[in-house]
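Q: Some structures to go through are shown next.
What follows is calculated from the coordinates using simple rules that are stated; it is not laboratory data. Not measured: the values here are computed from a predicted model. Cβ atoms are built from the backbone, for glycine too; each structure is taken alone.
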Structure P
Amino acid sequence: MANVLEVINVHRIYESAAGYTHALRGVSLQVSRGEFLCVMGPSGSGKSTLMNILGGLDRPTSGTYKLEGVDVADLSDDEMAELRASRIGFVFQSFNLLPRATVMRNVQLPLVYSDTPVSERVERAVKALHAVGLPADYYDHRSNELSGGQMQRVAIARALVNDPALILADEPTGNLDSATSEMVMQTFSKLRARGKTIVLITHDPEVCAWADRTVHIRDGKLLTDEEERAHHRAERGRT
């Protein structure tokens, strides 16, 4: 099965007045088409830095990141922006919806920026909303009239509307209660069953239980299963 993304020995170093921060340390990762991967780690582990690189919002200091075989290092800023808009769908913890815009308007936004004809925007938005299971009765509601779970499903539909190669979800259940979180994760599971490639970043092991595969990140490094088990044994020994 072809890889949607490939990360090879990626380092990310930030420079500030306080010195250097080595946020990622030699990360390598492959995600196959149609795979649901969970990246789990505590705050400060480097998972947000990895998310930014996978989403084309940041670039590695060294190493290689390929999306659908394209090395992002070879892209100009404009080409990178086009790649983000057309091949990556983002889902965030805070939803990032326009509060006074309708559900339909929010989902269509990526298509507005790509000059898609109005009739096609509507058709694709309806298809995306149907895929996440939001009833048509809500399409004309403003997003600030929805529950948290409904808003997140709208955000997922917006991520789907361009039929991206990759869906990136950053703590998508972080602002939701447990029942609503399960509903959102069921939505991701259904998308996985339809062949969508998903990378979800979280600190919650219950969320990762929905994924095909989980990788653990700590101190900027991806750990093997044995290294993660050793870490937990050490943690228990200190308590």
Structure Q
Amino acid sequence: MRDQLREKIAGEITLSADAGKTIRKWREEFGISQQELARHLGFSPSVISDYESGRRKSPGITIVRRIVDGLIELDERTGGEVLKRYDMGEKHDCIISINEFCTSLSGEEFVDMMEGENLTPRVPLDCHIHGYTIIDSIKAITALSSFDYLKIYGWSSERALIFTGVKFGRSPMIAIRAHPLKPSMVCYHRPEHVDDLALKLATLEKIPLIKIGLPVGTIVDRLKKLI
């Protein structure tokens, strides 16, 4: 699991359009301060801050791997709680389908493929999508624990989360708002009515919220062609 998580994080940072923001996201997920990480790696205290803020150009793969190894080593020193949470194990019952793409899609390409409607026009569709997860929202609400929640992100958080069985769409966006890991896009499959709060949260998080009307089987068939 250690090596799998190491490759997951390193790959996500390297592929990210904003490496510094992705480093910060994972550092916060591990609950490690900038100073603690810099000290462990033998960096000056400002180095991590400079990478995360963009004051220093994006790190090369060697530095990325040092940072990732540092996060994991510090987690292991305190019992490996994050490593345990990311032990994927079996797919959770709420996950209908989950996969990674061979090549990434732009947000616009994904919406066109899904024949979707952008419910958040103020949020640009310039995100990158490396995979997808289709989630039964009712099962997720009733059975998904905080530990299981991480399983919906597969091997990259830069993905589209597609929720089925949505009535108003509040719960998925509240859960996303509360967690440091954010998807590139959130999609609601045939929602009854999308609540204004869901739209507001999506806009605040700068996550496109998309309405999809295709049958679930058609969605899966189209997405599997990209695997």
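Q: Can you spot which of P, Q the value 19 was calculated from, given it is relative contact order in percent (Cα under 8 Å, 6 or more apart)?
A: Corresponding structure: Q.
Q: I have 3.1 for distance in nm of label points 7 Å out along Cα→Cβ at positions 40 and 56, calculated from one of the structures P, Q. Which structure is it?
A: Matching structure: P.
Q: Tell me which of P, Q gives -13500 when you compute helix-only ellipticity at 222 nm (-39500 (n - 2.57) for each DSSP H run of 4 or more, over all residues; to 500).
A: Structure Q accounts for this read-out.
Q: Which one of P, Q has semi-axes √(5λ) of the Cα gyration tensor in Å, as calculated from the coordinates, equal to 31, 19, 16?
A: Label of the source structure: Q.
Q: So Cα extents along the principal axes in Å, for residues 64-199 alone, computed for just one structure, reads 43, 34, 25; which one of P, Q is that?
A: Going through each structure in turn, the value belongs to P.
Q: Taking FRET efficiency 1/(1 + (r/R0)^6) of positions 24 and 192 (r between Cβ atoms, R0 = 25 Å, to 0.05) as the criterion, which structure among P, Q has the greatest value?
A: P
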